[in-house]
Structure 1
Amino acid sequence: MFRQALAGLVCATALTTPAIAQTYETEAGAVALDPVVEGLQFPWGMVFLPDDSMLVTERSGNLRHVAADGTISDPITGVPEVVFEGQGGLLDVALDPEFESNRYVYVSYAEPGDEAGTNSTAVARGVLSEDRGQLSDVEVIFSQQPKLPSTLHFGSRLTFDNDGYLFITTGERSDAEFRVQAQDLDSHLGKVIRILPDGSVPEDNPFVDTQGALPEIWSYGHRNMQGADMHPQTDQLWVAEHGPRGGDELNKVVPGGNYGWPLLTEGTEYSGDPINPPQDLPDDLVEAERTWVPSPAPSGLAFYTGDLFPQWQGDAFMGALAGTDLIRIDLEGEEVLGDEFLFGDGFPHRIRDVTEGPDGALYLITDADPGQILRLSPEQ
């Protein structure tokens with residue numbers, strides 16, 4: 001396990017980021033935060049393999065295998081070409097629900113367009129070799145349309161539900177000229193996508209029979225969702241979504257739901273100008289489960305089901321980029337009771353992703369070059 005390998009790893013690798021406090025007081029008691037992997041280049045997504053090792057993406061375009069002792073592999077070959085610019089690059093990674101038999105790995109990334117300077121979110125899958133050094137039989141199963149000259153707002157979180165459907169979050173590419181398409185059902189901008197593992201469209205998607213709509217759309221009216229996970233009791237998708245200046249949201253996603261962007265938000269333009277709703281605002285917009293003003297800038301979302309923190313079972317955890325923290329969202333079933341910023345003022349790291357490990361600890365990615373993977377556990 002990573003914990004057991006920590007001492008040897010820290011001795012072998014000098015810290016290259018500011019030292020962090022090892023313990024923090026939380027409502028559940030004291031917790032320890034330990035660096036277990038170091039030296040990654042803008043890591044973005046991670047997933048545990050069945051043997052407790054990990055796959056980790058680096059936004060520069062590398063997919064890495066991280067052994068249980070913290071050893072980082074050379075880049076895995078076969079990864080698609082990515083646009084490493086702005087917020088783009090190689091982004092999330094997920095395993096097929098039948099990974100142990102088919103070895104399919106899914107990655108999201110900024111895919112270059114045919115026209116120079118254009119790009120969009122795409123998802124590809126490939127077969128991971130037994131030595132974890134290569135992806136083969138790589139095929140693109142989703143490519144966001146339209147491709148645009150922007151390097152912002154790719155969304156790109158990947159998660160499967162218990163029935164084997166793949167959910168993909170997309171961004172609306174930020175620019176005022178583009179973001180209006182979050183309301184358009186003939187565009188992939190600002191949408192949750194639901195497809196089968198091979199990229200085909202489920203027959204029960206909400207817009208399959210809607211003329212002019214893209215049938216893979218599950219919900220719309222989103223801005224930039226960089227956190228996504230399935231609720232452990234209901235198997236319903238929840239997403240963490242960047243607002244503009246203020247107005248970050250936690251949303252419970254319903255099929256066919258319109259989440260309002262850019263028509264309605266609690267935030268403002270980055271200039272401070274208001275974003276005024278139109279007079280003919282739709283009356284069926286889905287309200288957020290929670291909003292934040294000012295913006296912590298959410299990235300990564302994970303429901304906790306482990307045993308190390310029994311007080312936190314059923315709660316959700318969300319990384320904060322601008323807020324440099326890990327946020328615990330206190331849940332009673334599906335009801336949001338409040339939140340707790342675990343590390344407080346002075347914590348130096350932008351948290352890009354969070355996941356529960358097989359040991360019941362929480363693992364965090366720091367958004368930096370060099371970046372780290374941190375392990376959160378009860379203080380011993």
Structure 2
Amino acid sequence: MPINTVIRERRKALGLTQEQVAEQLGVTAPAVNKWEKGSTYPDITLVAALARLLNVDLNTLLCFRETLTQQEINNYMEEVAKEIGKNGIEAGFSLAESRIKEYPNCGALIEGMATLLDGSIIMGTSDLSGEEKGGYQERLRALYEQAMHCDDEDVRRRTGYMTASKYLHSKEYEKVQEIIDQLPETNLIDKNMLQADLWKEQGKYAEALKLVEKMVLQQNVGVMGNFWRMIDLELAMGNEENARRLAQKAQEAAKIYDMWGYNGLIGFHALALKQQNVEESLKILDQMLEQTYLPWKMNESVLYHVLYQSYQEAAANVTLAEKILPPLLAELEGSPEYDFLRPHEEFQKLIGRYRRRLGYCSRQPQTPAATQSQSCGFEA
């Protein structure tokens with residue numbers, strides 16, 4: 001709201017006449033009339049007294065705001081777009097930069113203007129020389145960097161990535177690394193992509209490939225996790241056929257992504273438990289427990305072979321069975337979801353067989369000797 005409108009509306013809201021305002025401030029009524037028409041403005045020495053008289057703060061009186069609404073930002077961007085179409089890219093830059101000077105802390109405005117100008121350079125500057133394009137890129141980069149320091153975390157993240165990309169294009173690798181180090185961990189995927197691109201440009205191919213393999217592994221683990229969530233949700237809604245189809249897809253994905261074989265069985269395991277299918281549950285449990293003794297051959301996968309070298313030493317002399325089997329067996333023996341299996345002799349034999357392979361017997365409280373012998377796996 002312009003200052004003349006603020007003065008007029010606040011005066012009327014307080015029930016004051018122009019003469020009364022003039023008398024309080026020691027000016028003439030025609031002077032107040034000119035303020036309200038916007039033809040002149042109050043003297044700087046009167047601003048504080050005028051704000052007190054109208055019962056508003058100075059920011060409101062002077063129409064000062066650090067930020068804008070999204071609609072106001074859109075309006076300014078449309079104004080700049082029209083200016084570019086009418087008078088060219090230089091006129092658009094000048095208008096955008098003048099608007100940004102009015103709101104230097106509005107990150108969303110700066111990001112929007114930079115993105116608009118960036119796109120305009122790409123789409124419509126075939127007649128510009130390389131030097132001219134370079135000059136505009138410098139001005140763009142300055143805008144992105146300015147937005148990087150605003151209060152909006154999302155704007156900082158996006159413009160940080162764009163700024164780093166600009167520096168990467170100009171081969172200023174130290175600046176790229178500096179920005180990468182400042183990016184938040186919540187933006188880890190974009191941050192790692194940028195880091196891999198930098199290492200590639202620097203000829204650090206093994207480091208870049210290892211990082212990309214790590215991202216692929218993390219994303220594939222995420223995909224498998226979402227398959228399992230979808231299966232659980234379908235089962236919760238009673239859609240067992242959908243759950244079965246998803247379990248099949250999950251198993252296929254585990255093979256395509258060279259994941260550990262155990263991952264491909266989890267969906268079918270959930271389906272069998274939901275259906276309380278004794279035969280199918282026992283078959284899948286046996287396959288899952290057996291998988292803990294089978295190595296995940298990352299070194300044979302083209303997706304993870306470089307990453308494997310990092311894990312190889314850490315995993316030396318430690319089998320997955322030693323890590324995973326004890327809690328798995330404890331769950332089988334104690335979780336209520338397996339109650340329907342416990343009366344079956346084959347279930348007890350299954351637990352006993354894998355406990356014996358681990359080299360110890362169950363420490364659960366046992367009563368009948370027969371149960372003890374089954375739990376210790378005397379029956380193969």
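In table form, for the structure just shown:
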| item | result |
| --- | --- |
| Source structure (of 1, 2) for helix-only ellipticity at 222 nm (-39500 (n - 2.57) for each DSSP H run of 4 or more, over all residues; to 500), computed value -22500 | 2 |
| Among 1, 2, structure where log10 I(q)/I(0) by the Debye sum over Cα atoms at q = 0.07 Å⁻¹ as derived comes to -0.63 | 2 |
| Relative contact order in percent (Cα under 8 Å, 6 or more apart) - structure with the largest value, from 1, 2 | 1 |
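Read-outs: derived from the displayed coordinates by stated rules, not from any lab. This is a predicted model, so every value here is computed, not measured.
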